[in-house]
Structure I
């Protein structure tokens with residue numbers, strides 16, 4: 001049997017901007033995409049720690065080293081600059097592999113700098 005399991009997570013990312021007029025997605029600085037094991041255009045689930053909002057969208061790359069985490073399109077209504085969000089992506093694996101599975105997780109601090117990483 002195959003199960004869905006956490007593949008990648010960026011925890012406590014601070015929203016750096018929002019653009020209601022953009023067609024949609026979440027902009028993430030390119031270095032954070034790579035470090036977390038995400039991919040451009042990959043489907044993600046996001047949750048806002050400030051207001052409990054949850055949404056699905058996809059990843060687009062922002063400038064490397066910028067710390068960019070930007071809400072685009074309708075999602076711009078679900079948060080504001082400074083809100084902390086969690087960004088998650090999932091994969092499928094065989095259930096017998098689950099006990100040995102380790103997702104890639106990065107935790108961000110001030111200015112969206114990495115303060116902890118695991119599964120890398």
Structure II
């Protein structure tokens with residue numbers, strides 16, 4: 001293992017948890033309606049349900065990315081993660097440009113951290 005601190009993946013997992021908790025708080029009523037519909041095929045053409053679902057799914061995908069990056073950080077060949085750094089930085093810039101008042105700003109530290117490894 002390298003002598004560098006393992007923090008990038010953990011950072012993303014914490015951001016994902018915050019994102020998910022915020023989504024549940026923000027869209028709680030929408031999720032309740034989805035459960036009332038029987039959950040299966042409960043999104044349909046409901047724009048609120050679509051937004052709520054994608055918000056929750058993004059949190060889950062971000063957590064999975066964080067878990068994978070933590071494994072990479074522990075490996076001796078962390079250089080393979082450079083492409084993840086470039087992709088994360090590009091997505092973060094697009095997110096901040098499109099939604100400046102958002103949590104996308106929280107992805108700059110891990111993106112830069114990935115590029116600096």
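Each reported figure results from applying straightforward, stated rules to the coordinates on display, with no laboratory input. These numbers were taken from a predicted model, which means no experiment stands behind them. Cβ atoms are built from the backbone, for glycine too; each structure is taken alone.
Work out which structure the value 15.5 belongs to, where Kirkwood radius over Cα pairs in Å was derived from one of I, II.
II
Out of I, II, which has the highest value for FRET efficiency 1/(1 + (r/R0)^6) of positions 38 and 86 (r between Cβ atoms, R0 = 25 Å, to 0.05)?
I
If relative contact order in percent (Cα under 8 Å, 6 or more apart) is computed to be 41, which of I, II is the source?
Matching structure: I.
Determine which structure produced the value -23500 for helix-only ellipticity at 222 nm (-39500 (n - 2.57) for each DSSP H run of 4 or more, over all residues; to 500), calculated from the coordinates; the candidates are I, II.
For helix-only ellipticity at 222 nm (-39500 (n - 2.57) for each DSSP H run of 4 or more, over all residues; to 500), the value -23500 is produced by structure II.
When mean count of other Cβ atoms within 10 Å over residues 70-77 is compared over structures I, II, which one is greatest?
The structure with the largest value is I.
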